[in-house]
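In structure tokens below, several structures.
Bear in mind these aren't lab numbers, they're just calculated from the coordinates by the rules spelled out. Computed from a predicted model, the values in this text were never measured in an experiment. Cβ atoms are built from the backbone, for glycine too; each structure is taken alone.
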Structure P
Amino acid sequence: MSKLVVEGGARLQGTVGVMGAKNAVLKEMVSALLAPGRHRLTNVPGILDVTLMCEVLGHIGCRVEQGDHELWLVVPDQLLPEAPIELVRQMRASIVVLGPLLARCGEARVALPGGDDLGARPIDMHLNGLEAMGVDFELVHGELVGRVDGRLKGTEVELPFPSVGATENLLFAGVLAEGDTVIVNAAREPEIEDLITQLAEMGADISGGGTSLVTVHGVEKLAPAEHHVVPDRLEAGTYATAAAITAGDVTVTGCTPEHLRMELRKLSEAGCEVEQGNGWLRVRGPERPTPVDFATLPFPGFHTDMHPQMVAVLSIAAGTSVITENLYDARFRYVGELARMGADITTEAQHAVIRGVEQLSGCPVLAPDIRAGAALVMAGLRAEGITEVADASHIDRGYEEFPERLRALGARIERG
């Protein structure tokens, strides 16, 4: 089992750059399925999930060529419209192949998704929206089989919640559909905006990106394009919290600070000095943070994927913080690991009460998912002694060279 060994006590200082967003690049790899030919993506992060998605696309029939932070995706005229369980169970993002395969092939066979176990994340919104566009679904031996007779039909779909994945699948289905597809209560995340930009570069006709009302005017065909992936706001936010928890001074470059407005506001309320400019941000952490309350919400609210890192920061605050997790019902699975390090956290339903302690203590812990793994490393940076974070392959799914980049900032961290 892979692990990271962290020795606490170092203040992080220096400059670190971030790569393209995990939550954008995976979907932008999938969008290539919509157009035969040779696509190019730049600013591609060197993370495990990109490798896994390359395997998914390879199974479907694409040829993927990798360069230095870039990908070429060669999409054939004929696709194999399936994503098998051995690939999909490793990464939940695989479910978004449904839309492109239905649009291109008229059918799709996709195993029910895996990835981080964050509790119930039903795909009903995906399926209901696609059914409204003419798709018939059935579940056959654990595999979701969808078929459409002829072209998908544009329609109005109102999402009960601004689901990122459902918005993406409806975008993919709508770009080649007959007529207009209107997505009401669409997700507004920067990664959705970036996907819409890429689809437009391929010839799609989409209006309303960045708003809750997106209209997709179906076209007959799309063409390959070159696209630069939007910076990863979660990677930038993680390094910002690393500065906060170590009373450090870290400048993050290659990022888009306005994509972290709520997260940076909460760091500022916690006593950090926060500066930002075009493509950079700087965070200087206090000796001990001030307690703050927050609730996770869809963009532009506080991102659920920044919740564990912020809780790590607040675990050493001089007072009590209360947080509410509104998106994933199993997000608190890491709390027991932080408690082993001396954090005083109690949870009830979707709420957590964090009573800040003066000092954490290093010990062996287990990373249950990508962001919780990063949060445990953050805690280890501040803790007294040695923290061993096991199952660190989760972290590699979302962060490129995480220990190496932290080490360049002065952290004492090694792979075990």
Structure Q
Amino acid sequence: MTLSRADCLVIGGGPAGATAARQLALQGLDVVVLEKDRHPRFHVGESFLPRSLAQLRELGLEDRLERLPRVQKLGAEFLEGHAGSEPSRIWFRDALGGGEPEAFNIARAPFDAMLLDAAREAGATVREDTPVREILELADGAVRVATADGEVAARYLLDASGQGTILGRHLGTRRVLPALKKVAYFGHFRGVGRAEDETGGFISLVLCREGWFWLIPLDEETTSIGLVLHHGDARQLPVPASQILGWAVRRCPVMAERCADAVFPESNGVTADFSYTCAPYAGPGYFLLGDAATFLDPIFSTGVCLGMMGAVEAAEHVAALVRGTGADAAARQQDYSRFVERSSRPFFRLVEGFYQQSFRELLLSESGPLEVHRALVAVLAGHVFPRPAFALRWRLRLFELFVRLQKRFELAPHREPFSLFDEAASADSAAA
């Protein structure tokens, strides 16, 4: 039985799916959103880029954001896990070429619910608690999916199913990137120590040989903390997966100090194998949005920004296809795929470099010739759409050259990395 027919079908009601649905509905199209959960619901990824704040303003959603509790974020800090480590900070105001000088941290449950409500108010039909069971048809002008309540048909499908990657799995295009095969452990802590000045809203990234920790202030009491580890190192840990975050926090001197008076969660969440691509990002009858297209390591907080920017781009293409205006489907699908590739490529390059000690040493130096460091800040602020400016691209390539040279010459001070396995037993004993 066909439950409904629409112009556009969106799988997933997270930030990418909700944004695309709203944009399509505002253009008068009949849009159906199928969301497997019910909002509000918990989700990690609470740190946002300055480009996201600018985009919310462009979409006319800034007033809705203003109603939600959030923490102002003016930059980020990086530091080694050793006791006494001093942070190296980047300020978004220093980005080459300017741009939004601030961002924000926010709990995803109310933020995502806000976007989905905005899609509803724009005219999209949202069906929560409705997972997609099967892709039945996928062609330009004709797509069908099966749900527990029946079939849903539309002219085009936008997959925003997140790490479920429904279409990527259906098409067999989901490819985990072996060099970035990681495991993340996460939870919300209360009473974590933080600075009382304007850097108190900074996201903190504490580095170790095996990976890194994040600390994201969400309100006066709550801090999102996570640990990302190399897959091979994670398999060697002597504690259950649900307890690894607390174990690691106690073993790292910087983390143990900041969490000395904190209330730990009883257990942590876990996600694995989360760096992947599902290229091509568009094809007959479909467009892939956000994490359903590709997902990077969360080190630079790029997920929501990439997802929402791609959603707006895809919505423009789909609206034109439904109306039959402009380029044909194949040309638009190729154009969208190029958009995703070009905007995500600089982040992939930085993520791949981040796990090299020489990259970290240069990042922690806080400076560089020819404004290379400011170009790095611009990319980390999200100023890469629809493609990074030439002034950023050549400086990023120069930075990559410096990373290679740093392995042989001391362009920036060499640092001994902290290791959860080799160096912090005393911190573990002291905190126990």
Structure R
Amino acid sequence: MSLAPNQSRHELKGGARLLTATLPDRASAALVMMFAVGSRFEDDRIGGVSHFIEHLFFKGTSRRPSAKEIAEAIEGVGGVMNASTDKEITAYWTRVPSDRMELAVDVLFDIISDSRLAPDDVERERMVILEELKMYLDQPQDYVHSLFEAIMWPGHPLGRDIIGTVESISSTSRDDLIAYVKDHYRLPNLVMGVAGGVDPNQVVEVIQSRLTLPEAVNGGAYQEAPGPLSKPTVLLHRKKTEQAHMCLGTRAISYLDPDRYALDLLNTVLGEGMSSRLFLEIREKRGLAYDVHSYTSKHKDGGYFAVYVGVDPNKAEEALQAVLGELRKAADELIPEEELVKAKEFTKGRLRLGLEGTNSLATWLCQQELLTRRVRTVEEVIGLFSAVTREDVQRVAQRVLRQPIQLALIGPFSSDRVFRAAIEA
């Protein structure tokens, strides 16, 4: 465990954990409550239940019976509050003036430990989520990523949308919701982070009295990630669109893998920012796309590397060939030293700038503790990036990019033949 001098870690009742970062010069303080539960813990019948619950927790408690009263409690002091659901994590957070931390603790614990899940609220929110899903399905630049995940993790919860499906959202009952909360919202699954102008000892004291969730471990384990993919796959969703949307990539590595730092630098070289290889080749040199970028997704037992391109349908094959050329080049050739230095400086700068806010710092501490059980300082992580060599980047490029290519695309195509030929070559 490595913490900065202004940070501390506290083991609390029932296995809950708290990480604090004292920043005396900040006028704000953020509280993040992160649970080890997300969409990969769900079976298909109740797909989307983690996200459904996250929405419902803001609808009313015994003490604050309406969404209005919950919102006003935080907004009444100028604060903000929100939540998010991912594959392995559900997080609730609020940022308030630093002298209102006790209120922040009270409100967040109220919603996660005493939500009414009232039948009327369940039905109303079911309709809201179905509309959210329809909106998402109507946005091909977003939906193509879901199609890509479906072929990256075929028949597995990791390949299902976090929001669920029309069928699962429609059929999930209030009893299903209550049972899921009871199973997963438990103290051993909870990590909290507090950052800002606060006294950590006072925070511990305030939080300890609110730890009323069950202390025993429960919650089913998730399915392990499936084995390697054996062949390239194309999934074409035919739609009359002005622009073709392509997402392609390969299986990659988990967030526990030592190579993750080299993979992040490879991703930066290829598709992060306006000086990346893909941006310069696809947009600046060839003029094929407005948006082209790469990204990685990492889970406890696997992950993937992906490239997104939005392109004129008539230029889609050319754009795909150009992307594949850049991926092959990264695996075949050592990157120049100056390009690696640039990628390292980009990554270090993004990391430091990204952690300036109290909320982002509290979230970063929580994620490390919850997912890896090891908290590193910013300087330690920067040191790990600094140690990556050109040979490391090429080795990881060969490890990742020489796997079978998976391609999802949305556009007005009558056939996937040319795309299949490209990725099978």
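Here are a few things to note about the model shown:
- When FRET efficiency 1/(1 + (r/R0)^6) of positions 52 and 284 (r between Cβ atoms, R0 = 35 Å, to 0.05) is computed for each of P, Q, R, the one that comes out at 0.70 is Q.
- Which entry (P, Q, R) yields the derived value 1.61 for Cα Rg over 2.2 N^0.38 Å, for residues 148-219 alone: R
- Identity of the structure behind -8500 (criterion: helix-only ellipticity at 222 nm (-39500 (n - 2.57) for each DSSP H run of 4 or more, over all residues; to 500), calculated), options P, Q, R: P
- Taking distance in nm of label points 7 Å out along Cα→Cβ at positions 12 and 228 as the criterion, the top-ranked structure out of P, Q, R is R, with the highest value.
- Source structure (of P, Q, R) for Cα extents along the principal axes in Å, for residues 4-251 alone, computed value 62, 35, 34: P
- Structures P, Q, R were shown, and Cα extents along the principal axes in Å, for residues 100-179 alone at 44, 30, 24 was computed from R.
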